[in-house]
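Alright, structures below, take your time with them.
Here, each number is a calculation from the coordinates, and none is a lab measurement. Values in this document were obtained by computation on a predicted structure and should not be read as measured data. Cβ atoms are built from the backbone, for glycine too; each structure is taken alone.
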Structure P
Amino acid sequence: METIKSIDGKKITFTHLDKIFWPDEGYTKGDVIDYYNTVYPFIIKYMKDRPESLFRTPNGIKGEGFFHKDAGGNAPDWVKSVPLYSESAEKEIHYIICSDKPTLLYLANLGCIEMNPWNSRLENLDKPDYLVLDLDPSEKNTFEQVIEAANLINGILEKAGAVSFPKTSGATGLHIYVPLGARYSYEQAKEFAHMIVMMAHEQLPAFTSLDRSLSKRGESHLYLDYLQNNKGQTLACAYSLRPKPGATVSTPLEWKEVKKGLHPSDFTIQNIMRRIEKKGDLFNGVLLKGIDMAKCIKKLEE
């Protein structure tokens with residue numbers, strides 16, 4: 001079944017809208033498209049002018065997902081893309097740029113349940129707008145441990161004089177963003193992020209690790225991931241759906257909410273818009289004035 005709709009003057013052919021994407025909950029591909037149509041005013045500011053790493057799950061959350069980075073020849077001519085050389089792929093990739101509603105809904109129709117934009121924008125691709133700390137639990141970690149580590153990191157950042165913004169990953173962890181205002185390179189962002197997580201790990205050695213390899217850190221250590229600050233690395237952005245049970249959404253938080261009882265499964269396709277209407281966009285600060293990194297480092301070294 002196909003449905004052709006005009007979205008802001010662009011014609012999109014929507015396909016298989018009744019296809020079940022979440023078998024247990026009954027949510028469909030059409031529900032994904034409707035969600036992104038509704039959340040567009042909030043999510044687009046975190047996607048606009050950024051290359052997208054498309055993670056497609058066209059057969060739903062229990063099907064095989066795959067990354068698709070190149071716009072290719074199938075994208076409509078109104079879908080913007082930018083050619084960038086990928087060292088890992090050893091070739092030029094035409095990354096889709098999602099800056100408008102038609103493109104967002106086109107991506108949703110491709111089966112992109114989640115949206116994964118770069119940390120930097122086209123005008124300054126080598127300088128991210130923020131650094132990211134990804135608190136990624138292993139199988140035997142509790143979410144209370146994630147919360148403990150997040151609050152410790154927030155305390156370190158407060159000591160540094162750095163504002164930060166937490167959000168659920170929408171899966172099992174938490175993300176902490178620190179605004180940089182596109183003033184620093186990816187390498188500088190990564191070095192500062194490394195400094196923060198090393199300080200956190202020193203205080204919580206029993207259940208945190210800086211080892212990316214699961215075999216090295218074991219199943220009971222929370223990975224404090226600072227390597228998400230490499231150029232081209234991506235995470236699900238704020239307000240992105242995740243292909244996880246419950247149709248969870250990566251949701252911005254107030255720091256006072258990061259306490260016992262919190263869980264990423266609290267925020268779903270069903271309730272996120274009510275939350276936004278009540279609290280507004282809690283993540284807007286990540287795009288505002290960035291920190292003074294030199295001053296922050298100096299404070300931490302005192």
Structure Q
Amino acid sequence: MAGPKIAVIGSFAVGMTMRTPELPVFGQTLLGSDFDMGPGGKGSNQAVATARLGASSSLAAIIGDDKLGEVGTELYAREGVGTDHLTLTGERATGVGFIILNTEGDNFIILDMGANELMDPAFVDTAEDLIAASDIVMSVLEIPVPAAQRAMALGRKHGVTTIFNPAPAQAVPTDMFGSVDYLTPNESELRILLGLAADDPRPTPDLARELRGRGTSNLIVTMGDRGTLVLTDTIDEIVPGCRVDVVDTTGAGDAFNAGLAVALGEGRPVLDAVRFGCACGALACTKLGVIPSLPTRAQATALYQDHYGTTKGGSS
């Protein structure tokens with residue numbers, strides 16, 4: 001059975017990662033270790049991750065016509081990600097991110113999204129044929145909001161399931177939620193979407209119900225080791241996560257969204273799809289670096305079965 005067709009309208013950036021004994025404060029110089037440079041960007045990560053899980057994945061993105069851009073094109077050739085709607089530009093440099101990890105695997109990230117910032121609704125319109133032919137269309141917020149909004153609107157226009165991962169979080173037009181089938185913030189992103197401080201102390205379930213009331217069909221809030229909250233018309237439930245030894249959390253959200261997308265594209269029920277996403281997200285925490293940590297289908301299926309005690313995650 002062929003995997004689902006997934007279109008990602010998103011971002012590419014090269015990530016430069018270093019581990020430090022603690023996260024630095026302003027003006028502090030620390031000695032680091034484990035430097036790594038490799039492909040990243042949430043859209044790119046999700047396209048690669050869905051391909052590894054067996055989907056027919058394509059990425060619509062804008063990257064610089066430079067050496068860092070070649071990191072992306074080489075990656076997609078190696079991983080089997082479709083690039084018919086990948087544009088190279090000399091107007092802006094390829095996006096770059098600096099990632100600092102502490103010994104517990106927590107991180108902070110500084111981004112210059114570069115060429116990604118050139119994406120607009122007109123560019124997304126050039127990928128309408130790709131979106132229309134897909135089972136799932138995904139987007140993120142490392143591209144301008146109007147481009148992500150257009151991707152969701154085109155998905156809705158063509159009856160394609162839409163997944164919007166609002167990261168890194170920022171304000172979006174309320175009417176965008178009406179085009180989103182699955183909205184997947186983490187707890188801080190949930191708060192920012194509501195116009196609150198990222199650390200607002202009110203309970204996440206209460207805030208999630210408030211956000212869902214603004215129009216999205218299904219709200220899925222990732223809560224780290226406390227599991228994932230799923231709110232739909234008929235479900236109000238926390239799916240427990242998978243326990244693993246954490247090395248680097250950087251790609252966990254992208255792996256979760258990829259697993260969710262592939263499972264939904266295969267027609268699996270939402271709670272089962274969230275469980276599969278949790279298995280993928282957990283595995284992404286077990287290795288240093290994003291691309292090396294994104295799981296294969298066999299790896300995700302094994303952890304899914306071990307943790308949730310079911311065989312629904314078997315290979316297609």
Structure R
Amino acid sequence: MDILRQARPQYGVIIHPESGKFLPVQPKTELEIGFGNGEFTVQYAKNHPEIMLYGVEISQACVLRCARRAYGLDNLRIINTDARFMLRELFPDESLQKIIMQFPCPWSKNSDAHKRVTAKDFADGLAAVLKIGGAFVMVSDDEPYANEVWNILGGHEALKAEDFTVNPEREITTKYERKWLEEGRNIYRVSFRKTGSFTVTRRVEGEMHIKIQRNITQSDIELLRNIEGKKDKSFWKFGRSFTDGKIFLLETLTSDDEFEQKFYIHIAPKDDGFLLRLDKTTLAFLTPAVRCALSDAAGKLS
């Protein structure tokens with residue numbers, strides 16, 4: 001996360017949401033998922049000062065490029081995370097008036113079907129966080145994928161397929177989009193409208209602390225190195241440990257259905273034992289896999 005820490009004070013637009021808490025929204029709040037280098041994102045925010053725009057991108061390099069472009073904007077907030085897993089965790093029900101996705105990967109292999117826009121978890125998340133009457137708009141250069149999204153999302157109980165346009169006139173275009181059009185490739189825009197109430201179960205919690213009623217030594221922590229665990233779609237693995245002689249940091253990797261996080265478990269003396277929690281210097285959401293990792297570490301140290 002070093003690249004983000006360097007960018008935050010300089011550009012002032014990068015945020016990492018607090019685990020288990022929704023982001024603040026305004027009456028006119030929109031979201032772009034997967035903004036790439038941020039060319040469209042920044043221009044869209046400039047053209048629409050009346051809205052609050054959030055952008056979500058998994059690539060740290062892309063986040064930094066967008067932040068540089070966005071310098072001075074006060075109606076754009078950038079989030080570095082995986083929207084496929086986190087969309088429902090970032091926003092409350094019926095809070096967004098529009099969600100935009102531009103040229104998402106079609107994930108053509110059957111084994112990657114769960115990563116598509118049409119995956120049930122993602123479609124349900126869209127349906128939950130959109131306001132009634134709000135819109136989801138996807139632009140793609142892949143006709144089969146656009147057709148798949150049109151047919152499957154159009155059948156969702158809370159979404160209505162509204163518009164399918166080939167080579168639409170667009171307020172803003174990206175560099176790659178302009179190149180593709182010059183090459184004679186078609187662009188497909190599919191739009192949907194939320195028509196009824198819908199909700200989903202949230203999977204991320206706020207805080208978790210586990211107390212161990214015994215003394216912990218460096219040797220105890222080192223025994224956890226390279227231990228792995230798995231439960232349902234959650235996976236975790238412990239790595240190296242560090243200490244100042246009193247407090248221990250245990251490097252941990254988790255995955256929730258391929259939503260990966262790397263962080264430290266903070267293990268420190270507390271009364272007559274030790275307390276385990278997420279280290280506050282690392283950025284992690286308290287997902288099911290993270291909760292499993294904390295519980296597993298505490299159980300083995302006990």
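Looking at mean count of other Cβ atoms within 10 Å over residues 106-113, point out which structure of P, Q, R has the largest value.
When mean count of other Cβ atoms within 10 Å over residues 106-113 is computed for each of P, Q, R, structure P gives the biggest number.
Out of P, Q, R, which structure matches 62, 41, 41 when Cα extents along the principal axes in Å is calculated? Provide the component values of the computation, followed by the final result.
Details: P: 62, 41, 41; Q: 50, 42, 41; R: 66, 41, 37.
Derived from the structure labelled P.
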